[in-house]
1. Among the shown structures I, II, from which was the value 24, 19, 12 of semi-axes √(5λ) of the Cα gyration tensor in Å calculated?
2. Looking at mean count of other Cβ atoms within 10 Å over residues 65-72, point out which structure of I, II has the largest value.
3. Given a value of -15000 for helix-only ellipticity at 222 nm (-39500 (n - 2.57) for each DSSP H run of 4 or more, over all residues; to 500), calculated from one of I, II, which structure does it belong to?
Structure I
Amino acid sequence: MGIFDFVKNVGAKLGFGDDETPDADALKKELDSHKLGTDKVVVEIDGDTAVLKGEVADQSALEKAIIAVGNTLGVSKVQADELKATSDAAAKEAVFYTVKKGDNLSKIAAAHYGKASKYTVIFEANKPMLTHPDKIYPGQVLRIPDLES
């Protein structure tokens, strides 16, 4: 899949300390807390890069695993070359969007789909990491699924 960039100094804080890179066990625990089917995923840390290895059920779970780990304070990159989806039925290239100041899901949906009312597609694609459509923040990375998905 490749390496994905995130903003190191924004995101969910897992431990104590202000600029600490989370350890692999804390990231794995956070990842598993979302119940994405990541029990076969191994998380390793290389500096401020989280390395994901193993397999998940499908492309959706793979993309959610990347953003769940990447949107953690102290992580600037997620390497997912060795993370595979077991049902890889013609997987399309993942589309991610980094939230900017002043963004909301409606504005993002209008830019990607041409209709602000499609914000629910983006919200649903980012559950359970998103708990409410209005709770996004600058620097957060979101999945932007195809409308067919």
Structure II
Amino acid sequence: MFSKQEAQQLKKEFWTAFGKSFPRKWVLYDTKVKDLSFKFSADNKKAEVSLDIEMKDEIFRNAYYEKIWSLEDILKDFIGDFQKEEYFSLENGKVISRIWVDIQGVSIFNKNKWQEIFEFFVDKMDGFERFYFEYEDFIKDI
């Protein structure tokens, strides 16, 4: 195992290596919709790309979730099979809506898996972004 400091250093190296390998400006938090964002995440078991709908007002959060969910088959064409949860609880207890894809059996702490994770990130985030740009006006019309 790694010490806390070693783990932090590896995480920093991972994200730096990803940025250098794929120097691209991702949409992420720049969706022009407050509390609607795309995220990359990785840990010692999996890597994930997600669309997080984090509005505090449950009515608005649900409206955006339903809009995106109404495009389920189209989204699947862009990113393949995905998971969804209308009431997803974060570790801090906050409830959001999340749509995500993941890859299991990879670890941010295994440098031999980094390229696989990077390619997964690029493929899936590109799909999420293309979907969003194509249907942005529809999604934002709440």
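1. I
2. I
3. Answer by label: II.
Since every read-out is calculated from the coordinates, none of them should be taken as a lab result. Source: prediction; values computed, not measured. Cβ atoms are built from the backbone, for glycine too; each structure is taken alone.
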